[in-house]
Structure I
Amino acid sequence: MSTYFPSGQGLAEKRKWYVVDAAGQTVGRLATEVARVLSGKNNPQWTPFMDMGDHVIVINARQAVFKGSKAEQKVYRHHTLYPGGLREISVKDQFAKHPERVIELAVRGMLPKNKLGKAMGKKLKVYADANHRHAAQKPEPLTLDPRAGQQQQQ
């Protein structure tokens, strides 16, 4: 018996494009499933050190929801690298100005923190509304089952 081992040849040509509707979805649960598809863990040939994932387009990011008290309490922080340069923005304000950044940060936080994770994160496209500019790639709809937390293809 021999074990199948994927080569890195032709991975980019075999990647699929999926579109996910974020309307009414919880941000964290949506981000978990999107990160799973980006990293390729839904693929039977998944290999930990290869980028086996597919492209994901998230639409209607403006209509995603936060559960519990996250909308009031969650804060994004970054530092400008100058003395006293710690900046904070609440998730409510960030969601009002740039809803796509909220989804992007949630998904990228669930990807590996290395070169492989950056390559996976580049395959994520997030749009605040329903229109996107990737119709030429013929994306397949990817629905997320709210009960089981598993993705299903239509």
Structure II
Amino acid sequence: MPDQTHADLFELFKEISIIEQLSRVLLEARLPEGLIAPHFTVLNHMIRLGDGRAPIDLARSFQVPKTTMTHTLKGLERHKLVEMRPNPDDGRSKLVYLTDAGRSLRSEVITALGPDFEHFAAGFDMRKVSAILPVLTELRIFLDEDRNGSPPRSDRRSG
């Protein structure tokens, strides 16, 4: 791989990292006290992919240790945003379900971000956002599949 390719990829991931940090701070400013971005990302993940996930599966999805996910889920449970229910297929394990409060909180936070989104849209060319979004989605799909050891799909629609 040529040096310029390495340099470009490093710059790409550096920019993504900085954007992630800036957007996390913005998000956390809109979350209720006691909640942080990982709490919101679990809510968002479960809305996108559905309820009834085992904590270990969530830990794998987020690529964090099970203890980290357990801590995150306990915080969500404390705020009554998720509930743990016995796994009907295995009496020893539990599954995570969103509560109505969890679903509502996610919607409320997105609504609370509205003025921030309006400010962004007023100061940034939204045609560029529309143009880059498919590329970022394709990159996310590639990285997600690659971490799971799956061969990349030729179909790059959002999953």
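Rule-based calculations on the coordinates, nothing more; no lab input. Keep in mind the model is a prediction, meaning the values are calculated, not measured. Cβ atoms are built from the backbone, for glycine too; each structure is taken alone.
Could you tell me which structure in I, II was used to calculate FRET efficiency 1/(1 + (r/R0)^6) of positions 56 and 104 (r between Cβ atoms, R0 = 30 Å, to 0.05) as 0.65? Label of the originating structure: II.
Quick check: 16 is what I get for relative contact order in percent (Cα under 8 Å, 6 or more apart), calculated from one of I, II. Which structure matches?
Here the read-out was taken from II.
Matching task: 15.5 is the computed value of mean count of other Cβ atoms within 10 Å over residues 88-95. Pick the structure from I, II. Working through the options, I get structure I.
Which one of I, II has FRET efficiency 1/(1 + (r/R0)^6) of positions 40 and 80 (r between Cβ atoms, R0 = 30 Å, to 0.05), as calculated from the coordinates, equal to 0.25? Computed on structure I.
Distance in nm of label points 7 Å out along Cα→Cβ at positions 8 and 112 computed as 1.1: which structure among I, II? Display every interim value, and only then the final one.
Details: I: 1.1; II: 4.0.
Of the options listed, only I reproduces it.
log10 I(q)/I(0) by the Debye sum over Cα atoms at q = 0.14, 0.17 Å⁻¹ was computed and gave -0.74, -1.02; which structure, I, II, did it come from?
Numbers: I: -0.74, -1.02; II: -0.91, -1.24.
Matching structure: I.
Hey, helix-only ellipticity at 222 nm (-39500 (n - 2.57) for each DSSP H run of 4 or more, over all residues; to 500) derived from one of I, II reads -22000; which structure? Clearly, the read-out refers to II.
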